[in-house]
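All of the numbers you see were taken from the coordinates with simple rules; none came from a lab. If you're wondering where the values come from, they're calculated on a predicted model, not measured in any experiment. Cβ atoms are built from the backbone, for glycine too; each structure is taken alone.
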Structure I
Amino acid sequence: MKRRDWVKITGVAGTGLLLSSYMKFGYTKMGSNKASVDAAFNLSKADFGPDFKWGVSAAAYQTEGAWNADGKGESTWDHFSRKSGKIERGENADVAADFYHRYEEDIDLIKSMNFKVFRFSISWPRILPSGTGEINQAGLDFYHRVIDKCLAVGIEPWITIYHWDLPQVLEDQGGWTNRKILDWFSEYVEVVTKEYGGKVKNWMVLNEQFSFVAGGYLAGYMAPGRRNIRGFLKAVHHSVLCNAEGGRIIRRNVAGANIGTTFFTAHIEPLNQEQKHIEAASRVDAGINRLFIEPALGLGYPENALPVLKKIHKYYEPGDEDRMIFDFDFIGVQYYFRAIVEKSIIPYIQAKEVKAKDRGVPANELEYEIYPEGLYHVLKKFSEYKGIRNLLVTENGTCVPDRVEGGKVHDARRIEYFKNHLQSVFKARLDDVNVNGYFVWSPTDNFEWDKGFRTRFGLVYIDFQTQQRIVKDSGLWFQEFLK
């Protein structure tokens, strides 16, 4: 197949729908006025119950900086961000939000906003600079300090083991397309779970397989920037195997562990009720929402809905059907948008997105629809799987064009976004969906992958020139809501 078709396949008509896992969103148009939202939103923290988890989520590469400090190795994102044209404005995360040096201040800010959970990831190349082998003690020590700070101020540390920053030395050997990743990843998981398992009981294996597999190995928008259907299918299968094996290693090494993983999700609907559009929506839904959760539950890949997945069987080895399965204690749902799709002639997926701007609906700066009700639908959808016992919303948030005015950041549209999405979570709970947590993306502004520093998601504004922190109005809203 010609190279131009790879983008079509992964992008649903080149729109980037199947890449949007790494794009977070902000309004370009208000879905409702502030007065109407305030009138409708009469929920309180107490309405969600005393055991509901309120947290924030962040990723190592996007926040830490210190990209080569204290023995850290190069990651795929360190490498990718230095390639011309890959990141908007040629930016990189060498310093980012400087969390490596300012973690105490940032954790204090999380505490000040009354969150009880801080979900963060560990940088694989900070722990194992060569991917395997020699352990970097300075890297181990850094995360001990982060964990200890959380515990000291009464915040639960929740660790994501892998949030996309693969050691570049392993990518040079094929990365997720090389079946040896099972051994490499297992070694890494063994190290971190034995090191921190005495302090940390809440673990997530992978962050959004769809994002780093489709974005990195099929469309090339993300690190490592590959575009190959065979490599994509290999990476899918190997990440599924690693997801389950990581869970087994945590179970073995951490007494009393609460083990989960996270999935990118989107609410998918057909353009209308014509059969051809219904089938197109089914294919897109299989590629986004079903591709990774179903093999973990023992249901196999959704190849009946998306026939190209039948090609994945050539990469199986004996016993893989069982190795793909793990009984997770919880599943993390990460939701940002709805997509309306119609049938197209694009190879494999045969579907394309009908853009929000063409439908005249509220959209973010990247032209994806803001649709809070979709979070309710996604939670209902996942709750119907018999193998899922507990759901958490482990990422939800938006970017808006924040400005500092008089030392403050007035982000009313972000507050509206959170109010509307919390209504959807509450509605799901009323409908007996076992969703028991909500984690905001993100505590501070950060390096937003290929968009660099242009898009801001934080509850705390960061001046990336001075590293000054300012709690936005949205952060102050959560401070009051969670009081």
Structure II
Amino acid sequence: MSKARKNRETKEEWLGFNWPGVHVLQGYPSAKAWWYDFPKVGCPLSKMALTYSKGTMSYYIIRDEFEGHGQKFLEKIKIKPETMLDVLEKVDEAVEAIFALGKKWRRIDFRRLPDKELLRYHRELFYWDEILWRKGQIQNLLELHNNYLSAYVRELINATFGKNKEAEYFQVLSAGDYRSMSERQDEDFAELVKRMKKIKRASKEFEKLLKKHTEKYTWMIYGWTGPALQSQYFLENVLVALRDSKVQPVAQRRKADRKINRRKRESIIKKFSGSDQKLVYLLRKLLDAKAIRVDAHSLTYFMGDKIYAEISRRKFISINQLRVVPPEEVPKLFQKSDSHQLNAEYDFVIYWYERGKGLKKFVGADGKKKFQYIKKRLPKIKRVDEIKGEMAYMGKAKGQANLILEQADFPKFKKGEILVTRMTDPSFVPLMKISKAIVTDIGGITCHAAIVSRELKIPCVIGTKIGTKVLKTGDLLEVDANQGIVKKIN
């Protein structure tokens, strides 16, 4: 190794993004965008790693390189916003295909299919899932760690309307138009309760309505690995709602709020120049695209796990073993499978990409040894009493923190606490609904936590980077989402 290269590598600072509950099944298709698609938009990475260990997937990239690419990509879309809009059209196409499969496959019994037919269904579903992942990752150059586009829109607001309007107007402009499955369920649920008030609890009509609603929304918060919502969940909510007169007004209020916000947004946008209007419009499109992707991914893995359950039965491989296999390699399991190898990859695997050298996989002890290169270059976390992030939804709150890192922690969360986590996905929605505020490590204005917090009108600070490292359960926190500041006050 040359002295210049050695010095360069010594100075590298890497970033890590950890996703508990995400497996190679999901992480590998998304990483392919970073390896192969980023160069197509002029943002090649010299090195990048995907690691997986026991249910947690992580991305690792060189900080200066990623931030530099984000700045460069922002300048590109300032000149030609269509660069990103064309990508988002592909996202919409994949989403429509996945939702179509969801309707088409509702009655399929995968247990009755021959191997060849089962794999055909798997290939079709994960063909669209890969497109959804790869096209959806491009926006992470702008809104993941960087928040470049949202920061630029804030600058536009500040320059046009003044600093005192920045937070308020940004909240209006960053509200998407897409009605998430969670929001649609709330609206349909209000109508369901309205109808059920007129019929007997033990009637066949009651059961029929409950079954239909469950079938439509069972996968709503499935996320990466489920579980699906069962009829008992909806029944318990119905029984509570039948005694609560607030259900209907809440759903109606959300519809009214959306209309009011749309009018405000149109009024604000008119004040910008034509080129700046396109960028404000693009930010909202990114928000909608992320919300749509979240729902489509939930449906994908809800359907996909039905296929995987059958593969698991036929090949005597556990679901967790299957989840460490990239989707494109699943057909090989019907020729030969090695449980010891799959177990080793479940324990630890690293996919190491280096420009000009391609992609290599290191498993177990070899993988952990390779990871040391990255570990030595990760930033050291300093203990502080105040952290800074980005506003996802305005507001202030005080309360006790509860650090939730995985689904196993969910039962520990209590109503009125402040949710502190690395990132959220649909499985977090029940916790988010009862939280006083939300604080995340990862994410820009288009992340899941930002989208849901705006729906629920809960103060939310995203992208703190170190929240879960410096905050702990029981800390008394003061969250000022208007400023993006979280303070420990005890």
Structure III
Amino acid sequence: MATTSVGGSIDVRSIVSQLMAVERQPLQAMQKSASGIQTKLSAFGMLQGKLSSFQDAARELFNLDTWRPAQAFTSDETAAKATAALGAIPGSYELTVTQLAQRQTLAGPVLANSTAVVGGGTLRIQLGTYDSGTNSFTVNPDKAEVPITIAAGATMADIRDAINGAGAGVSASIVNDGTGSRLVVRGLETGAKNSIRMLATDSDGTDTNASGLSSLAFDPTAVTGSGKNLTQTQAAQDAAASVSGIAVTSASNQVEGVIENVTLDLRKAGTGAINVNVATDNARMRQSVDKFVNAWNDLNRSLNDQTRFDPNTKSAGTLQGNNSVTGLQRQLRATMQSVMSGTGLTRVSEAGLEVQRDGSLTVNSSKLSALLATPDKLKALFGSSSDTDASAIGIGRRFDTLLTSMLGDSGTVTSATTALKSRQTSIQQQQTRLEQRMTQIEARLMNQYTTLDKTMSSMNTTAAALAAKFG
């Protein structure tokens, strides 16, 4: 501090500072209390998150789909790959892929380069099915014809860009085959119903000859060179296969619904019969059980840490002695060790989930694996429901009900958090009022001691003058 007094012999600032330290003791106590409340709020927030995670894991165990997962595989994945969804039924099937679905590709005449002028007019692109037996083209009713206006003097590049910008269900590109450049038009989707017919209205007045815009016309029912002026390098076709002797066709190589809840990805034709096997996916069920165990252990560890008291170090967890939390902990452990009525599994320990002295769970893998082979008993243990007999309700459902109550608007966690926040608000308001009072007190003390300092300074000056006069 640059000076020790305001104007005389008294160190006003030091005296006021010491007096204010005494005055601020109640405020410091409030700040400490507020810090403790914030720590407890953080602990409750973390606890709420762990309770929610455990509830999600418990719900997964009473979801019936959890206990009927399947995996599918084929004997030759170069020919076809199989993927099972929930509800797929275990079984074995024979698959033969005779033809893959493909999109149509058409190539135009050879021109010098992409800037070669073709001509103008209108191209009308239609998608549909071509029947070579009757030489007929049936327009796909779900795909509207798309007219594309081509400006006079348009180059091959201009026409490519116009086609790609029209949204006609086809794409266009320019390919150099070594002798020159060709416009290549390709369907965007596989399947016979996505064959292309491209009709031209040529500005030169002739719509089917091999010059001008009509050189790009392709009507599969027309005569080559007279309206059928593009070369087909790949036909649009459906996939064809048989599953256990049943003929199957598909516009896509992704075949769904032939085997219930299984998707077949056809990859190669002509490899002969391959096997498709659908089996129960024990690993996926085990993952759900492990998720439940891990979420419980995480929650249990957090509760133990928050409520512990170490007599050696005299240290306590943040929520030690909190009746709401200890009551919550008792309810959770009681539910984990509760008994279910019936003739199947009656408690989690019979499923290989063994409760330890600290409340945590360990998994007896041999016991659990044997039950996963035929999971109906596990499904009942965790997921059974009853409107009349509470003892017949599955453990997973019991936890869901309990946790919904704990985390609800009037539940244990919410009520405790609300009470803490209310105390926090009250303390903050008291702090504000006390801070204002401290400011007033400090100003009053500074004024009093400054006045005293000036008075004493004046008295000292007078005394010195008198001493000099009568000395």
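Give the label, chosen from I, II, III, of the structure having the highest value of mean count of other Cβ atoms within 10 Å over residues 161-168. Across I, II, III, mean count of other Cβ atoms within 10 Å over residues 161-168 peaks for I. If distance in nm of label points 7 Å out along Cα→Cβ at positions 145 and 321 is calculated from each of I, II, III, which structure is the one that comes out at 8.8? Checking each candidate, the match is III. Name the one structure among I, II, III that P(r) over Cα pairs in 20 Å bins from 0, in percent of 16, 23, 20, 22, 12, 5, 1, 0 was derived from. Of the options listed, only III reproduces it. Structures I, II, III were shown, and helix-only ellipticity at 222 nm (-39500 (n - 2.57) for each DSSP H run of 4 or more, over all residues; to 500) at -13500 was computed from III. The maximum of distance in nm of label points 7 Å out along Cα→Cβ at positions 209 and 457 over structures I, II, III, that is, the highest value, falls on III. Given that Rg and Dmax of the Cα atoms in Å, for residues 233-440 alone, derived from a single structure, equals 18.9, 64, which label among I, II, III identifies that structure? So the calculation was done on I.
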